[in-house]
Structure P
Amino acid sequence: MSTLLSPLKELAPFTQQPASTHPPSQAYIIGLRGLFVLSSFLYTSLLVLAPNSVAHSPNASASSSRPTTLHKALKFISILFWNSGLIYSASILLSARTLALPFLTTPSSSLKSNIAGCVFRRGIRLWIPVAVGLGISVGIFKAIGYEYIDEFARETGNTSILVPYKIDSFLVWFNSVFNLFWVTNKFAAQSASYAFPGQMLWAVGVVYMQSFTVYMTMVIIPYTRPSWRIRGAVFFILTAWWVQSWAWYSITGLLLADLSVNMSFKTKAQRGIPIYRSIRLPSYVLYFVLLAAGLVMQYLWVAWRPSYQDDELRMHGGLYYTGGLNEDFDVRQPQARDDNYLVLLGFMLCVETSDILQCALGNSFLVYLGRRSLSWFLVQCIVVYTLGIKLYQGLHLDNSVAAVAVCFFSSLATTVVGVEVFYRSIEVPSQVLSHKAFDWIKE
């Protein structure tokens, strides 16, 4: 018996999650990530089962020619709670916000080892789960086929989903994963993203690429004055905005982390903004203005003038093809948008300075979801595009609302179980492996 158990004992360390490198005082950021996990599941499920309820989807755009009060209200709710632009933009900003925490909270004596470990482990922690998740997706679709997705789309009139690209060999799978973490532009055109249900896998590639923007920038923090770091970050953000780089989201996340950890931002913000002598304006007024400006822009693009949605993208430099503005952008590619940025910045500033919001976001449920955000992202798409669609086709219910509800909650329950299995069997071992590999190369 002991002989049979010995291999399991050797694998046991790979099932124990490494200790968190984030201080408990920053748990609300992990909880905020968990909040966007819920938003992401709503978006993925509704895009498949009820695409008319998803703002900016082809189905919703087609129905905008005959808008009603209900349609307009539903679009506003969609903007708030299942908005794809906010979801992928938040993943990039929150990644930068959390990446720097171990470095910013580490004693100066171990800074070099800390930054080296962060850079080394980052790849392993993303490569393995993504490769396995894509492999599982490809294997399932090879077993059950792709045709049923096209049939479902035709039967339900869903023009918002695509049949995943077929990966036919191990080499194509390997190259797809490799390019996802290698290519630095046209992220949404990656074969890995097209082959994965929902076609959102490109977001992991952007997060990975922007990690190195954060790593290269954060090393100057211990050696510079806070006032100059703020000025430099603002200049960096404006420059990145001008050249339409995702770095303006990433550096914003890094600046928020620096403000929170090193500059007592919450305490100072709670005093208010000095106006005149002893008169101070509550800081949350400014945050609400930013948040409202972004939401108004988003609502106008959805309910009033959808044709204006991409006009803001012209206000950038067309660096690679002209000396003028950005007139030749590809709307099929993910865009770093002003409206998403204003919403996220306003909301993040509220979170960073509010004890109530930090307490609410720091609850154990949201933190639990936040720690499993990558597993949720990978598993939910597979479940919704397999179980969700197959179940909908097999129900044959006259009431489409009832069918959607059954498929939604069935997919949710299956995703909860699948995420925990994937997290324990794939994501945690990849984290442990990254730590052990770094310890090994240091010996």
Structure Q
Amino acid sequence: MHALIYDNDRLRIAMLARSIKEMGLDGTATMTIDDIKRRMKKRNFDLLVLDSSALGILERLREMDGYVPIIIIAEPDAKINFEELIYHGISGFVIRPYRIDFFKRIIDRALLQRQMILMSTKTMVSLKLKIQELEVLNEIVQAINSSLKPKEILQIIMEKAADLIKAEGWSVLLLDRERNELVFEAAAGEAGRKLIGIRLKVGQGVAGWVARYGQSLIVPDVTTDPRFYSGVDRQTKFITKSILCVPMRSREKITGVVEVVNKIGGEPFTENDLEIFESLVAHVTIALENAAIYRRMEDASLIDDLTQLYNIRYGNIFLDRIFSQRQDLQSPVSLIFLDIDYFKLVDDNYGHLVGSETLRLVGERIKKVVRSGDIVIRYGGDEYIVILPNTDKKTAAIVAERIRREVNHESFLAFGRKKFNITVTLGVATAPPDANTRDELIGRADKAMYEGKIAGRDKIVLA
């Protein structure tokens, strides 16, 4: 703790400086008011101990530092405006002559006040950074949910990450396992466009080192780090000064690296930057996996023609993705398997056209009551499944009950204004603990549904 002390009397300031030192504080002494202001411009002090002759500059001192504790020492006959002292938040007022033990208590209380202010300020800064981080994460999640195009998602995620960490540039390099090389997939700015397609051997440069060893790395100054490879800068005419580089992993395998370069302001990247960036890179990895699935989905028909629901091909792809990620995310996934009770009677009594329309309407009623993140699929015939990501069995059972009631509560129309009602039987399974694979999860829910059929139909059975 460092105190700035002022008095215009040479003997008094010498005694005051000695007392401050005996209390274990560092002290800077001055005998002029102008010097108080000059010194406060140069550094922050933890405490000001001032003779009452400095009261005229209190307002200016508070403008320079609104939180530093101030103790005023005055003669018994000094004319003091106590309203001004209160207004400017003076921490202590001492009248000469004073006892040293009393003066020490005033100092201790002022320093405690200073510590509380510093802790509060640090907490507020930390909360502000955490709020910014959460806002960026929310924007990234929205980007992932709104698009499966890899270029769009990478651009959004990396721009947000660079803004949060305050970096000048960024790049994403993917691993080509066959050639054991890293390929620049995306990068920022004009220089970044020149990077696309450039290859580095695994082990070459900072990015290559991170890919080889699977460890995140902060390089405060590339000129002093032998791992830095300057060839890329020569090609792009960019000047790299500092790097923060993090590996991308999928199922414990390195799939590439992501890096940001040159912290704005010239400061080195920090451990806090690294922690934030590693969190964001996890979303980059998920985005790329989703994009790979998207490319596969584009080559296949994933929509059921009759109901316009997803078909089981899409269901398999979606479940495969969930099971590949679930080990990392440690979140449950539930599945509802439902079958229309006695659907054959609808076809027999009213014909296939009414039967087909009934299947379509059942799909609509299911979609009406499930949540926005749930996936409704026509499994085949008169069977449907609903995939519920990040959902435990208790919650899935609630959704299943909504479906059961929605399907049954309103009649279906046949020809000639005839009406009929149908019911459904539903089975619910959750992984974990009911299954470890996609097929096991579907099978357990299917088995539970058939147990409901045997028990009388129009029921929900939990695996």
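Each value in this text was obtained by applying a stated rule to the coordinates, not by laboratory testing. Everything numeric in this text was worked out from a predicted model, so none of it was measured.
Here are some notes:
- With respect to percent of Cα pairs over 17 Å apart, for residues 262-309 alone, the largest value across structures P, Q is given by Q.
- Which of P, Q leads on relative contact order in percent (Cα under 8 Å, 6 or more apart), largest value: P
- When volume of the Cα convex hull per residue in Å³ is computed for each of P, Q, the largest belongs to: Q
- Computed -21000 for helix-only ellipticity at 222 nm (-39500 (n - 2.57) for each DSSP H run of 4 or more, over all residues; to 500) - originating structure among P, Q: P
- Entry that produces 53 once percent of Cα pairs over 18 Å apart, for residues 302-365 alone is calculated, selected from P, Q: Q
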